[in-house]
Structures are given as C-alpha cells and as structure tokens.
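Next up: some structures, all given as structure tokens.
Since every read-out is calculated from the coordinates, none of them should be taken as a lab result. The structure presented is a predicted model; accordingly, all values stated were derived computationally and were not measured. Cβ atoms are built from the backbone, for glycine too; each structure is taken alone.
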Structure I
Amino acid sequence: MKKLHYFFLSALVIVLNACDSSTSEKEKALSNLSGHWLNKEYLDALASTHSPMTVADNIPFYTTELLLFSNTPDSITVFNGQVETTTLPFKRSGDTLRLKLNRDPETEIVYNSSSKTLTYVDKALNRVYTFTRADSSLIDKSYSPAIAFPTAVNKTLLEGSWDMVEGDSPAKIVQFDRFGQIKGWDKYLTYTICVNGDCAANESGDLIILNNKGTADQYGFISKRDTLTLFKLTQINDPDEKPVYQHGQQLLFLVRKK
C-alpha cells in the first residue's frame with residue numbers, strides 16, 4: 001500500500017512539473033511585438049518607382065503602419081499613411097493577433113520569428129500584407145502617437161542634399177531631412193509628401209506640400225531618383241469640389257548631390 005501511495009505522489013509531481021514546464025514554454029514562446037511595423041510591400045514599391053501615386057494605383061492599401069505598445073497590450077493602432085489612426089482591440093493567442101480589420105469579419109496578424117515580420121491576409125482583397133519593424137531612427141515623436149511611416153517615405157524620396165535650379169537664379173544647395181525639415185531654402189521650412197486621397201489629387205503625378213510659418217503651398221512633382229522637378233498645379237474640376245489638379249508650369253529642378 002505504501003508503494004502504491006508513493007507511486008501516486010510521484011505521478012502527481014511529474015504531472016505538476018509537466019504543467020509548469022508547459023506554461024513556462026508557452027510564456028517564453030510569446031514574442032515581444034511592441035514597436036512600429038511598416039508596410040514592406042508599399043515601401044519596396046516606392047523605392048522602385050519613386051512615385052506614391054504609382055504605388056497607390058497598383059497596390060491597394062489601407063494600412064501603412066501598425067503600432068503596438070506594451071502599455072496597451074490588448075489593442076493595436078493602425079495608421080493609414082497620411083493623417084488617420086484607428087485603435088482596435090484584439091485577442092492574442094501565442095504570436096497570432098485576431099481582430100476585425102477592413103471588411104473581413106476576422107483578420108489574423110501573425111508574427112514570424114524567422115523573418116521577424118508581421119503578416120496578415122486580407123481575404124476581401126485577396127492580398128497578403130507584410131510588415132517589418134521600423135528602425136528607431138525613423139520614429140517621429142512630433143506626431144501623437146509617434147509614427148514612422150512618413151519618415152520612411154521621406155527617407156526614400158527626398159532625404160539628402162540637392163542642387164536647386166530655379167529660373168535664372170544661381171543654383172543653391174537645399175537639404176531635406178527625413179523628419180520633413182528643409183534647410184537652405186528661405187521660402188520654405190518643412191514639407192509633406194502626399195501618399196493617399198487625404199491630400200488633393202494630382203492627375204499628372206505626385207503631390208508635395210511645402211510650408212513656411214502658417215502658409216502651405218501644394219505643388220506637383222516628378223521624381224527620377226536623382227532628379228526632382230516641381231510644377232505649379234492647375235485645378236481641373238469645380239472650385240467648390242475637393243480639388244483635382246494637373247501639372248502646370250514647371251517651377252524648378254533639383255539634382256541630388258553625390
């Protein structure tokens with residue numbers, strides 16, 4: 001009888017240890033997903049085309065950045081690329097987040113520890129979207145909440161020094177940084193590149209907004225990696241409607257400094 005009693009105690013200890021081990025392994029399996037996650041497909045296409053309009057015409061997107069914060073472990077913030085953020089609740093199972101996103105009744109966002117990416121399938125659009133964690137140097141804390149996608153776009157298209165030629169004036173060196181600041185151009189101090197319909201539409205190409213102390217001027221632009229041409233915009237629809245433009249007069253030409 002004593003032997004049988006000892007057997008049951010031993011079996012109970014083994015089961016408890018197995019449970020503890022299983023729980024410990026499950027806890028270890030949960031990856032830290034906190035951070036800023038950027039739409040890889042969009043940024044790869046932008047690096048190839050240098051045209052936000054071309055990317056938007058060929059890749060349907062409504063999420064350019066996913067924000068996960070450790071202080072809000074049950075919700076995710078979705079950024080649409082220009083001005084809108086939406087915070088959504090999710091349920092987590094291991095490294096899979098389940099939530100209502102876009103038109104699908106349930107979307108699974110899955111972390112792949114090998115590629116270190118977040119991926120989800122949009123069943124309504126029949127597309128796979130992949131997100132990579134943003135480098136800390138891209139995070140712009142002037143936004144609330146802080147975001148990284150506009151900085152990544154600026155880095156791809158404009159960051160660096162340029163020789164600017166405007167009319168018959170001597171060429172000057174203008175610097176654009178990744179956080180939207182401009183140096184060396186007395187007319188403008190900051191810039192914003194339009195990536196979706198939240199800005200006005202430009203039928204001829206892409207659109208940039210240049211700012212200086214309360215003024216905001218919109219221009220069309222064509223980027224060919226090491227050259228950038230700016231155009232005046234001509235509105236082609238009713239003045240009472242949301243503006244739709246096309247390129248007018250060419251204003252200036254910029255060449256990237258090597």
Structure II
Amino acid sequence: MYIDLNDKITRFLVQEYVNKICYYSSKKELNWNIHKLIHTFSVADMAQKLINETKPALSKELQKQILNSAILHDVGRCYEFKNGEKVHLDHGQVGAELIKKHFPEMTVEANSTLYHNKCPSDKDPKSCQTVLNYVRDADILGNIKYEIEKTDIWLSHIIGDNKEAFRHSSIDREILSAVKEQRPANLKNMNINKILTSWLWQLCWYYNLRTKAAFKIALKEKLFFRLRDTICQKIVPLTTKNKKKQKELIQKIQKTFADELFS
C-alpha cells in the first residue's frame with residue numbers, strides 16, 4: 001500500500017507508531033511495533049479489496065469510514081509496552097479513546113475500533129455494524145496473508161532463538177471441537193502459548209468471517225489453504241524433532257482442515 005502522509009488519518013497513525021519505534025525500550029517492543037505497523041497497512045489493503053469485491057457498491061461515505069477504521073483499528077497497540085515489557089490492556093478501548101481525542105467527529109470509526117477486537121455479539125453497536133464487519137474481516141484476512149508471506153520474520157519476532165520452548169506436538173482439543181462443530185475456536189479454552197495451537201487457531205477464524213466479500217477473497221486467494229500448508233511446512237517441524245510424529249501431525253492437520261472445509 002502506498003502511504004500518503006498528506007492524509008491526516010494516515011499521518012496520525014504513522015506518527016504514533018514511528019515515535020514508539022524510535023524510542024523503544026526492548027527488542028521485543030521494537031519488533032512488535034514494526035509488525036503492527038506493517039499489519040495495519042495490510043489490513044487497509046484488504047479492506048479496499050473487500051470494498052471492491054462488494055456488489056452492489058457501498059456508498060462513498062461507508063467506504064471512507066471502512067478505510068479510516070482499518071487504518072486506525074490497531075492504533076491502541078502502540079501503548080501495549082511499558083519500559084520494554086508488554087502490559088495488559090484493551091487496545092480497542094485505548095484506540096477508541098485516541099480517536100475521540102484527536103478526531104471527535106469520527107464516532108463510527110471510534111466505535112468500530114472499540115469493538116473490533118471483541119467477538120461478534122448482540123452488544124455490537126448497530127450504528128457501526130457494517131463498518132465493524134468489514135474491519136473484522138479485513139483484520140483476519142490481512143493478518144493471515146501477512147503470516148503466510150512473512151512466516152520466517154514473524155517466527156523470529158515471537159520465538160527468537162528459543163525454539164525448544166515451543167515443542168508440543170498435540171492439537172488442542174478446543175480446536176478439534178471447533179472444527180467439528182463448525183464454529184470459531186474459543187481462546188479461553190486453549191493453551192495459546194503453544195505455537196501450533198496459536199497458528200491452528202487462526203485457521204478457525206474462517207468461521208469468524210462476516211461478509212460475502214471476505215469469503216470470496218479467501219477462496220480466490222486460497223488464504224486458508226495456504227496458511228494450513230504453511231503450518232505443515234514451517235510450524236510442525238518446530239513442535240517435535242521426531243520425523244514420524246511430524247508426518248502423523250501433518251496428516252492429522254490436513255484431515256482436520258480438509259480442502260472441503262474452506263470451499
């Protein structure tokens with residue numbers, strides 16, 4: 001995506017991230033902010049693709065709100081580190097507060113940012129539901145596309161040289177249950193610290209998609225198929241050194257997440 005700093009929304013986002021990148025307190029914080037800045041523009045790109053894929057066309061106002069929300073959806077991530085260590089906060093809420101402070105007229109974008117990182121539910125504000133659906137879908141697909149294309153970089157960010165800490169060759173039960181029941185996997189019921197679980201969980205995001213355009217793009221670009229194959233090729237070898245177990249695990253993943261599932 002071409003970054004136009006004449007656009008006030010983009011300029012604000014880049015300013016927030018670049019300041020954090022320039023004054024980082026740990027390598028982990030630096031890597032996180034670089035990744036999230038790149039991820040943001042991946043999501044903006046995907047949001048534009050979703051808009052282009054939607055027929056009949058969305059109104060110009062709605063398109064602008066979706067793109068603004070895509071650009072700003074993770075701005076709260078800039079504040080997830082303190083003294084170089086990650087802290088717990090609701091980045092959607094922090095982002096929404098920043099938008100209200102700097103762009104008080106952007107109520108739809110603020111509400112979309114506030115709710116984008118929460119599971120879809122009856123609590124979603126109806127005033128921004130369409131924008132929220134597009135941003136959530138763009139977030140999912142943009143993230144998956146980034147991880148497929150930048151697997152090695154992303155792995156170096158999250159595990160560094162400590163590959164042994166992630167050795168774990170079983171598939172989490174919650175993931176198997178979710179696929180069987182055709183629903184999103186519940187994060188609370190998983191051991192997300194295991195690298196295989198965290199990646200397979202993203203394959204279950206297929207059931208989180210909200211728009212027809214997202215399903216079209218996912219199928220056209222084979223995103224979930226490619227992520228599954230990336231997991232088999234690059235993640236499985238990290239979970240066990242035993243070649244026989246690797247082969248068995250790959251077969252189980254391919255059977256669990258069969259082609260028919262994403263078609």
Structure III
Amino acid sequence: MIRSIKDIWYAITSPEHYRDFMNYKKRNLFLYVFILIFAAGIIIYGVPAAKFMAAGGFGTMLEEGIPDFTASSAEGFWIEEPVEIDEYNFLIKADSDIVREDITDLDGQYGTYDYVIMVDKEQIYLSIPGMQEITARFDEMPGFSFTKDDILAYTPVMYMAALWVFVLGMLIDYGYYFLVAAVISWMAGVIASFMRVRLGNAKLFKMAVYAGTLSYVLLFVQNVIGKTIPNFSFFSYIITLGYMYFAIKEYKENGIEELPPEQFGGREE
C-alpha cells in the first residue's frame with residue numbers, strides 16, 4: 001500500500017518513472033486504482049457520513065424532519081402540518097388540507113423536476129426517473145395503511161441502501177477509470193507512432209493508468225470544494241495525454257534498457 005501511495009506522487013510529478021510503471025504486474029495496477037478511488041470515496045462520502053451518523057443518522061432526521069401523518073384507504077391522507085421540500089431537483093409536497101383537481105400538473109408553478117412526490121387529502125402522485133409515473137387515490141387501494149412509524153421502521157434498510165450506493169458508486173468509478181485508461185492508451189499509441197516509438201498496447205495501457213492520476217485528483221478536489229471546472233472532461237484528456245507524451249518522450253530518449261534496477265513495483269515475470 002505504501003508503494004502505491006508513493007506511486008501516486010511519482011505519477012503526478014515524475015513522467016520519467018513511467019518507464020518503471022510499464023513493467024508493473026497487473027495486480028499493482030488494480031491495487032493502485034483501488035487505493036486512489038477508495039481514498040477519494042472515503043473523504044468525499046465517508047467523512048460526511050460520519051458527521052451524519054454523529055448527528056443521529058436517518059432515525060433522528062426522519063423523527064425530527066417529518067411531521068406525524070397517516071395514509072389509509074378508509075380515511076385518506078392526514079399530516080400534522082404541510083410539508084414542502086424543493087432541493088436538488090427533488091420536489092416533495094404533502095398537504096392534507098387540499099384536494100388538487102390535477103395533482104400531476106406541475107407546469108408553470110413548479111417547473112421540471114427529476115423526482116416528484118405530491119400528496120393531498122385523497123391522492124398521491126410519484127414521478128421517478130426510469131419508472132412509470134404513478135397516480136393513485138387512497139380510496140382505491142383496499143387495505144392500504146401507512147404512517148410515520150412505518151417509515152421509521154425502514155431506517156435499517158436506508159442504511160443498507162446508502163452502503164450499497166457507496167459500493168456501487170466505487171465499482172462504477174473503478175471500471176470507468178480503466179475504460180478511460182484504455183481510450184487514452186489508444187490515443188497515446190497514435191502519438192507514439194508519430195514519434196517513431198514502438199510500444200506494445202499493454203505497456204501503453206499501464207502508463208495510461210498512472211497518467212490519469214492528476215485528472216482524477218483534480219476531479220476529487222472539485223467534489224470537495226463544490227466547484228466545477230468548465231469542460232473538465234475535455235481538459236482531463238488533454239492533461240492525461242500530456243503525461244503520456246512526456247513519458248513516451250522520456251522512453252524514446254533513454255530506453256527502458258538503460259534503467260537502473262526497478263525500485264517501485266513488481267515487474268512482470
């Protein structure tokens with residue numbers, strides 16, 4: 001692990017070390033990317049999650065944030081006080097004192113949202129990406145009953161769902177990192193051919209894995225500070241290809257045969 005942390009530093013500061021990276025075993029690459037993504041994930045998601053848990057977690061949030069309510073097929077919907085949440089393209093409106101003529105009509109008044117939950121005295125409307133819109137009347141749902149206590153009972157499920165989202169996000173980032181490295185290695189192969197340097201696809205791919213380090217670190221910094229660099233995806237490719245260019249240039253000028261004994265990672269056998 002310490003070796004991988006050192007490699008992060010070398011990947012950002014020393015293109016000449018890419019000659020060593022070309023001879024790393026595949027397990028070094030997998031471990032390197034895992035540490036890079038896992039460390040970023042812990043800081044971006046783990047630290048806020050720890051603070052959230054220290055403040056009481058989902059239980060406290062739901063207990064204090066949701067008024068008492070009941071919903072049943074016999075009595076319709078009742079809530080202690082109206083609720084309106086309008087954040088992050090997510091709209092929730094619950095009011096038992098009114099009955100909307102068309103609960104799905106959001107145009108003009110609310111704009112466009114990805115997630116919508118609307119509840120009045122007699123009906124509920126759900127709009128969630130990837131799912132069919134749902135509009136239902138409570139008196140048309142025989143035996144239906146739902147209260148605030150039912151939501152609180154699902155608190156453990158919410159924790160499991162949050163953990164699953166974290167793990168799934170890590171796996172997606174992990175796979176995407178290697179996908180981008182494959183694209184970069186192909187582009188670098190074109191650059192190498194113009195520079196009259198013969199490098200195998202496997203070596204270029206290993207170099208590309210490390211060349212993407214600074215771009216990933218910059219993406220991490222953007223997430224931490226909450227600001228986005230315009231057209232960052234384009235510039236990240238330019239940055240990564242720049243590292244590849246200097247690494248290939250270094251290889252051309254010195255050749256891997258002239259390297260001192262390898263110091264940083266296991267070579268391919």
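Here are a few things to note about the model shown:
- Relative contact order in percent (Cα under 8 Å, 6 or more apart) derived as 17 - corresponding label from I, II, III: II
- Structure from which 1.8 was derived, distance in nm of label points 7 Å out along Cα→Cβ at positions 56 and 152, options I, II, III: I
- Which entry (I, II, III) yields the derived value -19000 for helix-only ellipticity at 222 nm (-39500 (n - 2.57) for each DSSP H run of 4 or more, over all residues; to 500): II
- Entry that produces 4.3 once distance in nm of label points 7 Å out along Cα→Cβ at positions 136 and 216 is calculated, selected from I, II, III: III
- log10 I(q)/I(0) by the Debye sum over Cα atoms at q = 0.09, 0.10, 0.17 Å⁻¹ derived as -0.62, -0.70, -1.28 - corresponding label from I, II, III: III
- Distance in nm of label points 7 Å out along Cα→Cβ at positions 40 and 144 - highest-scoring structure of I, II, III: III
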